[in-house]
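Please treat every number below as a calculation from the coordinates, not as lab data. Just so we're clear, the structure is a prediction, and the values are computed from it rather than from any experiment. Cβ atoms are built from the backbone, for glycine too; each structure is taken alone.
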Structure I
Amino acid sequence: MKKEELTQSQPEGMTLLSRIRKLLQEREKEIKELKKLKEELEEAKTVLEIKVQARTRELRELVEQREEIIKERTKELRKKIEELERFQKLAVGRELKMIELKEEIKKLNEELEKSKIENKIQQF
């Protein structure tokens, strides 16, 4: 190469070199930004995981509370059902006794009428 060619190619080489340096700097800056974004994402992920765990714990406690309420109400309802069943037995028993007593009253009235008739017959 001639001296003139070298002088002309140096600015082109320098320009190419400076462009490469500039591109490298830009890539390094992009890499730093990506690393920062990755760290931010990891931090956000950790925060979300903590929030999910806390909410899951809250929901479990809520479910346990609801189950306890359901057990208590079920117990109360069973007690009321037992009371109603006892009342029904008493009421049915009372009604049966009333029917029995009515039949007995009817028989006694019939006997009384029969006795009255016999007394009138004896009086004549």
Structure II
Amino acid sequence: MRKDIILTMLSFNAVTAIGGGIMLMTGGIEPPSVWLQNTVFASYFIPGLILAGVVGGSALLAAIAYAVNRHYAGVMAILSGFILCAWVINEIAVIQTYSWLQLLYLTLGGLIIGLTYTESKQVLIYRHHRT
């Protein structure tokens, strides 16, 4: 059950981050240009690429690893959760604007980390007791 919840959260993060990144890169969504003032970016293309490739890509790879039961899926999921949290914290620090979506994704990242960690511990304890 917990594995299904983690897989769902990773998949949600992958789809929304990749979709959001593509929208930023193509101009499908256009946040205020004033948000780029405190950055090295002239446009939203590179932030969109990072959102899609790093944030969404890490979630997608972790979701695939979970779906096919790879032994490293837990590590990938935890890393993906940390990447998501780092993205949101950096976004808040740079643009200095707050949204309920930031709280949602920060919570999502924390849940991915926490649930994956506790699920991974249970698997390790189970394996230890079986041997």
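Here are the numbers for this structure:
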quantity	calculated
Source structure (of I, II) for Rg and Dmax of the Cα atoms in Å, computed value 52.2, 176	I
Read-out distance in nm of label points 7 Å out along Cα→Cβ at positions 67 and 115, computed value 1.7, structure in I, II	II
Entry that produces -37500 once helix-only ellipticity at 222 nm (-39500 (n - 2.57) for each DSSP H run of 4 or more, over all residues; to 500) is calculated, selected from I, II	I
Answer label among I, II for the case where distance in nm of label points 7 Å out along Cα→Cβ at positions 27 and 51, calculated from the coordinates, equals 3.7	I
